[in-house]
Structure P
Amino acid sequence: MQTSYTRTPQQPIESGFGYRSTASEVLQGIDLSGKTALVTGGYSGLGLETTRALVEAGAYVIVPARRPEVAREALAGLDQVAVDELDLSDLDSVHAFAGRLVASGRSVDLALLNAGVMACPETRVGPGWELQFATNHLGHFTLINLIWPALIAGDGARVVATSSTGHHLSPIRWDNLNFEGNYEKFEAYGQSKTANSLFAVELDRRGIEQGVRAFAVHPGGILTPLQRHMPREEMIALSWISEDGETVNPAFKTPEQGASTQVWAATSPQLEGKGGVYCEDCDVAKMFVPDGPRAGVKEYAIDPEQAKRLWDLSVELTGADLSQNR
C-alpha cells in the first residue's frame with residue numbers, strides 16, 4: 001500500500017541543542033548497539049569525529065575511503081570500524097563498493113554522506129562532469145541508489161546528506177551544470193551543496209514508503225582538510241584565520257561541534273516521523289530571510305519540483321535508480 005507523504009515543516013522544533021553542542025552531547029542517552037552506520041569520509045575532519053561519536057554510542061561503522069591505508073591509520077584504536085575502498089568521483093568504484101556491501105548481507109541503519117571536495121581547481125571526471133558536483137552529489141546519489149537493499153533492510157534507516165550554507169552561493173545551473181567555459185570554484189561548490197539538499201528532499205519522499213527518511217545538514221563553519229585546495233592567503237582574506245595564519249576565527253566550530261548536526265539528524269528521537277528538511281545547529285533550520293545574515297535555507301534548495309527534476313537528471317546521468325533495487 002502506498003504511504004501518503006506529507007512534507008515536514010521547514011521550521012525549528014526547539015531541540016534543546018545549539019551552535020556549540022558536540023556530537024557526544026547529542027548522543028547522550030542514545031544506545032546504537034546493534035546498529036550499522038555508513039560514514040563516507042569518516043576518517044578525517046568532521047567525518048572522523050562523527051565516526052568516533054557513533055562508535056562510542058555502540059554503533060558498528062563502515063568507513064569507505066578513497067585512501068583506505070590513510071583511513072586505517074586515522075581510525076586505529078577504534079573498535080567496531082571497518083574500512084573499505086571508495087572513490088566517489090569514479091562510478092566504477094562506487095559500483096564496486098556498493099556491490100561488496102550489498103553482497104555482505106549487512107543492513108545499514110544510518111548513512112551519513114559526509115565526504116566532499118570544496119573550492120578545487122577546475123577538474124573534470126567521467127564524461128566531463130565538474131568534480132565537485134560529481135563527487136559531492138552524483139557519487140553519493142549513485143551510492144544510495146545502489147545500496148538501497150541494505151537501507152530498506154534496516155529498521156527505519158536514515159540518510160543524512162551534508163550540505164552547507166554554501167548552497168546560498170548557487171542554485172542548480174540547469175543550463176550549464178558543469179560550468180563549461182566559466183568555471184568559478186565557489187559557485188560550483190555552492191551548486192553541489194544545493195544538490196545535496198535537494199537530494200534529501202526527493203529521497204525522503206521516495207523512501208518513506210519503505211521506512212527510509214532523509215535529511216540535509218549544514219554543519220557550520222569549521223576548518224578541516226576540506227579546505228585543502230584553498231591557499232592560506234585566501235582564507236586570511238575571508239577572515240577564516242588571522243593575518244599570521246595561526247588563529248582560527250573564534251566564530252568557527254570545533255570539529256566535535258561541527259559533527260553534531262549530522263549525528264543529531266541521523267539519530268535523534270526528536271526527528272521520528274520527520275524528514276526531507278534542512279538542519280543546522282542541531283535543529284531544523286529556519287528559512288533564509290532576504291537582506292539578513294547568510295543563515296537558514298534558501299527556498300530553491302528545498303523546492304520539491306527542483307528536487308524531482310534533479311533526481312530525474314541524476315538517474316539519466318548515472319544510470320542509478322533505486323526503483324530497480326527494491
Structure Q
Amino acid sequence: MITIDGSYGEGGGQILRTAVALSAITKEPVRIINIRANRPNPGLRPQHLNGILALKELANADVRGAHVGSKELIFIPREIEAKKIIVNIGTAGSITLVLQALLPAMVFANGRVDFKITGGTDVSWSPPVDYLANVTLFALRKIGIRAEIVLKRRGHYPKGGGLVEGYTEPWREKNSLIANEYSKVLKIGGISHATNLPAHVAERQARAAREELQHLNVPIEIKTEVSKSIGPGSGIVVWAETDCLRIGGDALGKKGKPAEIVGKEAAQELLEQLKTRACVDKFLGDQLIPFLAFSGGEFKVAEITNHLITNVWVVENFLGKIFDVDGEVGKPGKVKVVKRW
C-alpha cells in the first residue's frame with residue numbers, strides 16, 4: 001500500500017483527488033494521511049468526500065475514513081467498470097473538482113461511463129465548468145480522450161444547485177501531446193453568463209472582455225447566457241484558440257462588483273498568459289499531468305504552479321520517475337514526459 005502525505009507542497013485537495021484516481025487506475029491501494037493539513041478547515045470537505053465516494057463506486061473499492069472532516073483515508077480499489085455515476089454534493093462544492101478526480105479514472109473503464117453531478121458550477125478556487133468543457137476537454141481530445149461535459153443548470157455559492165451531465169469513452173488510442181509555443185492566435189471564444197440576474201449583466205461582461213481583446217485582430221465570439229437557478233451569480237470564461245491548444249481566462253461576479261470589471265479581469269488574465277507564447281495556460285498545466293503520464297509528450301506552460309509540482313509528486317509516488325520539469329514556480333516553464341507508464 002502506498003502512503004501519501006496530504007500536507008506535501010500546497011497541501012490541498014488536489015493531492016487527494018489525484019492519489020485516489022491513480023489508485024483506481026493502477027489498482028494499487030493507497031493511504032492518505034494529513035488530508036488538506038495546510039488549509040484553514042483541514043480534512044475532507046463535502047466535494048472531496050463526494051469525489052471519493054464516486055470513485056469508490058466506479059472502482060468497486062473498499063474505503064475507510066470517508067467522512068467530512070476526516071484527515072486520513074484508505075482506498076482499496078478493484079476493477080473500474082462502465083456504469084452511471086450520480087453525485088449530489090449537497091452544497092455549492094465544486095462540480096469541476098469532483099470531475100478532476102473522476103475523469104482520469106473514468107477513461108480507464110471497460111466501457112462508457114455516464115455521469116450526473118449536482119453542486120457548484122461556477123465557484124471560487126476551482127475551474128468554471130465552461131473552462132473544463134471548452135479548454136480542458138479540447139486538450140484531452142488531442143491525446144485521444146473522448147468525453148463530453150454538458151451544463152444543464154448553473155449553481156453559484158452559497159446555494160449551489162447546478163447540474164452537469166456527460167460521459168467518457170474508454171481511452172483506446174493514447175496519443176502523445178507536443179504543445180510548446182504557439183505561433184498564432186486563430187480566434188477568441190467565450191461564454192458570459194448571468195443567473196437570476198438581468199440580461200445586461202452578461203452583456204456588459206462580454207462587451208468589456210471584447211474591448212480588451214479586440215487589439216489581437218482575430219475573430220471574437222463571446223456568447224451570452226441568461227438563466228434561472230436557485231441562487232444569483234455571474235461569470236465569464238474566455239479562451240484563445242491557437243495553432244496548438246486553447247488558453248483560458250475567467251472571472252466571477254459578486255455583489256457590488258461592476259460587470260465591466262468582471263469581463264476585463266477575465267480578458268486581462270488571458271492576455272497575460274498569451275504573452276508567454278506557451279501553448280498551455282497555468283490552469284491546464286496541472287490538469288494534464290495525470291493524463292500525460294500515460295500518453296507521453298511535452299508542453300510549455302505559462303506558469304509553473306504549486307498545483308503542477310504537487311501533481312507531479314503524487315503521480316511519481318505511484319508510477320516512478322515520469323516527468324522532467326524545467327523552470328521555477330511562478331514563471332513559465334517546460335514539462336516533459338521522460339518515460340510514460
(Q) If P(r) over Cα pairs in 10 Å bins from 0, in percent, for residues 30-125 alone is calculated from each of P, Q, which structure is the one that comes out at 17, 48, 32, 4? (A) Q
Q) relative contact order in percent (Cα under 8 Å, 6 or more apart) computed as 14: which structure among P, Q? A) Q
(Q) Comparing P, Q, where is distance in nm of label points 7 Å out along Cα→Cβ at positions 142 and 174 highest? (A) P
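Using distance in nm of label points 7 Å out along Cα→Cβ at positions 46 and 166, single out the structure from P, Q with the greatest value.
Working: P: 1.0; Q: 2.2.
Largest calculated value belongs to Q.
Looking just at FRET efficiency 1/(1 + (r/R0)^6) of positions 118 and 278 (r between Cβ atoms, R0 = 35 Å, to 0.05), which of the labels P, Q belongs to the structure with the highest value?
P
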Q | Origin of the value 1.8, where distance in nm of label points 7 Å out along Cα→Cβ at positions 294 and 310 was derived from one of P, Q | A | P
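Quick check on the output: 4.6 is distance in nm of label points 7 Å out along Cα→Cβ at positions 22 and 182, derived from one of P, Q. Which one produced it? Provide the component values of the computation, followed by the final result.
Numbers: P: 4.6; Q: 2.9.
Matching structure: P.
Values quoted throughout were computed directly from the atomic coordinates according to the rules given, and no laboratory measurement underlies them. These numbers were taken from a predicted model, which means no experiment stands behind them. Cβ atoms are built from the backbone, for glycine too; each structure is taken alone.
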